[in-house]
Structure 1
Amino acid sequence: MLPTFNEVENIDEVLQRTRAALPDASILVVDDGSPDGTADRAEKLDHDLGNITVLRRAAKSGLGSAYRAGFRWGLSQGYEALIEMDADLSHDPAALPAMVAALEATQAGLVIGSRYVPGGSIPDWSWHRKALSKWGNRYAGAVLGMPVRDATSGFRVYRADVVERLDLEGVRADGYGFQIEMAYKVGGLGEQVVEYPIAFRDRVRGTSKMSGAIVVEALRLVTWWAVRDRCLHRKKR
């Protein structure tokens, strides 16, 4: 699943490299009404690469909404694994076969492409950006009791039956918050979350869709989930 908004500069390369990495996989482009023609270009590439579906949405509705739509589509098609990744080439498609193999070998509910386990890296980031991301993840892990080092990573492989057990409509966060909430919910089902080391690279072409508001939302939601769940636990006692 590739959520897109104005990614026409990257869509050719990401689809070609993804097809090379996973020749038999279905690829879903969830496009939020890109005015630059991203959806049209993806549909044209289907003729060359095959098995590419474009889900056109009327307007930009957020990353979480795009992934929920993608998950629903994937579940309706009966796939065994559901993969999410960015379309800006910050996630290297070459890592996909190893991540899928890790899911199969461990029977985990979720495999996360992680920047913060041994072997993972972010070669292009400044030290203060790395520190903000790393400490944000540590905060989320500490307050939620979640032993995941990179809960904000959007490079993931889910077991489809695990996603089916989640209340997708109840996952309302967007951006980083969506990724944290999904990992938290998978762990809450008693499923294993495995982290596979990746090198994360900044986009070269196009404009980032992330903002400071999305980061603030994620930290606020993490605090709220922790308080809510502790209150529920006390009531049960």
Structure 2
Amino acid sequence: MKREDIQKLLEDVKNDKIRLEEAAQKIVDLPFKDLDFAKIDNHREVRVGYPEVVYCEGKTVTQVKEIISYMLEKDSNILATRAGEEIYQAIKKICPAACYNKLGRIITIQQKELTPPDSYIAIVSAGTADLPVVEEAAETAKLLGNRVEKIIDVGVAGIHRLFTRLDIIRGAKVIIVVAGMEGALASVIGGLVNKPIIAVPTSVGYGANFNGLAALLGMLNSCASGVSVVNIDNGFGAGYNASIINNL
């Protein structure tokens, strides 16, 4: 929404040309920016609390660069997921402040400081091989204004490792559990805590893991209460949902 559009809307309210409720609805349902190949949702942050996120996979470097160039004109923080090194280098040229988590393949641009709540999000991974998904979830949650505690490589093959970190896990307001193979870690933690768990199945595993399908089905069939599940390797979705819960 441009400045002159805001001024006209305010003038219409002042002059009783439009009801206050209708004006508020216009702000919520503001139009998008049409770049031909993409339509940028200018006021998603007004409607849902968080700005639009750029999913880079399948887009060209030029397309991502043009999208982020436009978004830089706003004061919102910018998150670009599934970004390769080439895309990051292109974004770095137009925004030196851009940060890149290579393992998580995620670009973050912080244009405004957010005050995190007193509570925090715990992200627990079964194995080191799950770290790319952990990093995607962590960077997402942090840019959305949360404190994150990571507990790495505490899977069920060595369950005693988990018990040494239970105080940190139990102290979180919401817990993200990232696991491949059979995905059992989410059920184990679900039976030990009284906090909501967001389980993320990963594509880590041998043949019968079916690129994460085995872990997904295992988590969906968890006998532990309080376990919700996002899609395979969807660290972003887990971090986003955890942020909503943490800020309630």
Structure 3
Amino acid sequence: MTGAFFVALGNGRFRATEHTVGPWDPGHQHAGPAAALLAGMLDTRADMALARITLEILAPIPLGEVEVAVEVERPGRSVELLAAELRAGGRTVVTARAWRVRRADERVAPAHVPPPLPATAQPSPPGFGEFGYARAVEWRWAEGGWLVPGPAKVWTKLLVQVVEGKEPTPLQRVLVVADSGNGVSAALAWNRYVFVNTELSVHLLRPPAGEWVCLEARTEVEEAGLASSVLSDLSGPVARGAQALFVARR
């Protein structure tokens, strides 16, 4: 891996790099890297597992310096509730709450089977997919495509680190792409609409094994929008995600 989404500055402060830039505004971050950064700060106990993390996106996340604060709201030996904030420019732009639970002894394997991993990546069309976040992830489409509307299945692999000098954790590999469900399964034309998620909720079964994470997503739009997804490794599902969408004409 060369490059990173964030450079650690100490005392919970990080500098966001150009790799975090999202599709809507060149001055704003994609929420995927921020989600992965927060997940890494919350997933700190080897004897417990994160069962769910929900991020509320209160404002666009600007490029530049950000600060993370984490606390345990409800401590416990078997179940804990955690909270985190991502701050930029003196205000909170993302909040996160996560349930951490004692690891289960039993296993009930999901029946869902992810698609096979394609042999090669599909390059993005000219003028699209050129923002920093899109270039920081390898995308191998099993169903759908960059500008193909509707449900999609795409295998992803991080090409940069989340924090400079640190290997991404399995959980971070999930969170960094979970926020792309609305993008890969876009139901509306990118040049005519915005369909920005106001939040991201991910329920986790287990950490993925290996570098590859498959994102299978579907977007529905009525009075509001909803993107729902299944995230898998090569062995099967590891998490399920959902995003509430604000939809409007450009």
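Any read-out appearing in this document is the output of simple, stated calculations on the displayed coordinates, not a laboratory observation. Keep in mind that what you see is a predicted model, and the values were worked out from it rather than measured.
When Cα extents along the principal axes in Å is calculated, the result is 67, 39, 29; to which of the structures 1, 2, 3 does this value belong? Corresponding structure: 2.
Here helix-only ellipticity at 222 nm (-39500 (n - 2.57) for each DSSP H run of 4 or more, over all residues; to 500) was calculated and came to -15500; which of the structures 1, 2, 3 was it taken from? The value was obtained from structure 1.
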